[in-house]
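Every number in this text was worked out from the coordinates using simple rules, so none of it is lab data. Quantities reported herein were computed from a predicted structural model and do not represent experimental measurements. Cβ atoms are built from the backbone, for glycine too; each structure is taken alone.
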Structure I
Amino acid sequence: MRRKASAIVQRKEGWYGVMFTVQGKKISDLTLFLDKSLRELKEAVGANGYGVGLEDGSAYLLHLSFPFTERRKIRLVITNELEERLPVTTEDMSIGFAESGKGKVLAGAVPKSLMEESFPERRVRITTIQSLATLHALRWCNAVEGKDFVFVHLNGNAVVVMAFKEDSLFSLRQFLYSPTSNSLHDAFAQLTEDPQFASASYIMVADGEEGAQVKEYLEKTFHIRVEVPSLNRALRGSGMPDWLWAGVGTGLLSMEPRRQFDLTGLKRARASIPMRAALYLSAGLAAVSLIVCGLFYTDYALKDRAFQFLASEPARIYRVSFPKSPPVRDPAKVFRDKIRALDTEPGAPGAGVNPLAVLDELSSKIPPDIDVKVSEFASDGKEFTMSGTTVSFASIEKIKAAVEQMKGVSEVEMQNMELAANKQVRFRLRGKL
């Protein structure tokens, strides 16, 4: 079966186009379009849809870890997780991700303005990064040997270094390239010193003249052999330059965009729906809206009843505890004062370890920019447990680090982390006093 593939790829602040035919594991009729405007490239290659390959420096790439593997759950939390790590707000970014192993996710973000201004039409099948497209083409052409390898891509003004263990992404680094910077040296120093990559192979593709110099530097400095796959050899004498790996990879990805790393956006509209289906959908949404309104009203009524009950509970508990005492305006304050007085008595159980003091210090240690709600706190004077919700797994690590800094607290451990409703993350931790 013969299939057509096409792509428009960014290069040196310009664009080039590529078209080819795929039959089995063979690429033929490869045509390269240079020195054309973006509008002319769309007319030349975009008749049946095409892929877009952006430079490595045009987007942010991150390697994330989650305690679950379901794509639906990852989609719910990926935006909040990137909000914690990116130097820009995610509202202005188009986000994509792909699972790279058990609980591992390769995520990325690109400014929405780049795609909206350059590719507003719906003929774009997939938007990817050239390092990922190049790696896909290398694997498709069987140019990657072994399951433990390090892939280096020099593209524009950026470098992407990806280390794979058992054919799964182990680590990722993305940084600006400069001959005077130590970023590339530091990345390879860490990898070559890791015994897990003692027998790994090293593969590099460079989009520029500095590729040969970087290859020589890495081989002499770290005593490794760096392979530079030839696209001309992989395509059986096509005469195409090696920087075209990214164009071939983008075209191949555009044929099978489903479940691939796609920066077109998480909420991209794929196609319009028939009028009758739209009417049925509107009627269904109206019915669901009525049901939701009813549920909201019921929820409000139940919560109001619960609030009224809880609001009266402190006064009732005070009357039961101190039946001969006169009514007070703030029972909670009276209880705190009495408990504080008990804690200060010599020989009193738990003296010197005041749970209220622990809570007060905990609230001062947690950074004010972290949105956290504590739903339960329990202490027996020797250890305590705390449960609550926050917005991301990165926030949980910050909360745990803040608790570990508290005076008199030791052996803090996270007992539970799980995804809750409304994009919240539920947690439970325990520590000794």
Structure II
Amino acid sequence: MTKPVQGWRTLLGNPLKVFLIALAGFTLVRMAEGLYSYANSSIADEFGVTQKALGVVISLSAVIGIFVSIICGTLADVIGRKRMFGVTILGSSIFIALQSLAPSLWLITILRGIAHGFLSALSPIKTTLVSEIAPARYRGILTGFLQAGSPLGTAIAGFVAVLVIDQFGWRWGFVSALLLIPPGLALWWMLGENGRLSTQAASQVGSDAAVPSSKTAKIWQQITEFYGGRYRRNAIICTAAAFLVGGSLASSVFFWKPYFETTKGLTPVQASTVIAIGYWISVCGFLLSAVVGEFLLSRRDTFITGMCVGAVALLSLVWWANGFYPILVCYSLTTFFTLGVLSVFGTLINESFPAHIRATASTMAASSGLDAGFIVFPIITTTVAVDWWGWNSMFSVFVAMPLLLAAFLFSRLPRVKSGLELDEVVNSMHGL
């Protein structure tokens, strides 16, 4: 039997088109949500709240967002990836822009939660779109490079912050999210629905349940099948690991700037510079992790290695680094490894479950798992940092340790080599 062509030319045509559309859409939305990183302090000042109160806002918005994300993500398995791709881009942009009109912090929290829910749903949808169209040998490369849209969008948001937020205020910065609607509509129009879903969903290959009639029943069936029977063990491991990673991120990314200024003694400009450089360096981490996970190590082992090294770099940042350059080096290493390996994290979860629940799996185990960490951790960690142990101890226990625990959980998953067809990966992961 002749082996299928696995050269780079297999990327040309539809795979490259879908990848570029998904990357552009994800980067746009991440740019809009990335405005929070630069506007949180201004929002807190306008409404006269503390960092602890901001932690409550982050947690409550994540509670709202997780429901929006679950509905949108599972609907991608029910009514199609393309439809929900467009809905999530437009929804996130609109609800971020609406916050510019909010007269109270409570309304900002609600709108922020809805916007975040659309973004969280877009993440697994775009990964599913690309993974199902990509050649097997390069699936990890395309889906891994795709995740770089997150730091890219956040870094680009820095330009908006300088040009708009710093000049005219955070409300005008959020209004700029409306500018994403025209390109979002264009990307939606250019994206064609993937045929893999319709073929598998029509026959319900791999599903033991009858097809329910209502959309609500279909959503519930998707979730119960994912956490039931043959998929339960791996589903729980992936969700728990995502929860720990999400909690670690929620306990750090929103608080690095005040931490660098108040605890490490950097000026506001130095703190912003360290964070911006760290985001750009993390893009390199995304790209390298995708390559390593595809050609050198398994995706599982790449994730484990990156989280362990990143946790060590973070502990060095907290307890050893003082002065601009040592802080810059340690922070850059932390983002390079801990954010970079998220490129294999989403891919591994996405390719480990069958087509008819693939978007649901990515939504529940990756996006909603991360959101659950955002719900629980900020309220606890801000209290621990401000009232009890201080920021250094908080970062050690609630940021570094969860990364190590997530690495341990992933070590309990089967080691599956990269480059297999999706069906082969599913069978290997679940012993089928």
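In this comparison of I, II, the computed figure 17.9 for mean count of other Cβ atoms within 10 Å over residues 79-86 is attributed to I.
Out of I, II, choose the structure whose coordinates give distance in nm of label points 7 Å out along Cα→Cβ at positions 111 and 167 equal to 3.9 when calculated.
Details: I: 3.9; II: 2.2.
Structure of origin is I.
helix-only ellipticity at 222 nm (-39500 (n - 2.57) for each DSSP H run of 4 or more, over all residues; to 500) was computed and gave -23000; which structure, I, II, did it come from? Going label by label, the one that fits is II.
Suppose FRET efficiency 1/(1 + (r/R0)^6) of positions 31 and 223 (r between Cβ atoms, R0 = 35 Å, to 0.05) works out to 0.70; of I, II, which structure was it derived from? Derived from II, not from the others. For the set I, II, ranking by Rg/Rh (Cα atoms, Kirkwood Rh) places I highest.
Relative contact order in percent (Cα under 8 Å, 6 or more apart) computed as 25: which structure among I, II? Mind showing how you got there, number by number?
Numbers: I: 14; II: 25.
Checking each candidate, the match is II.
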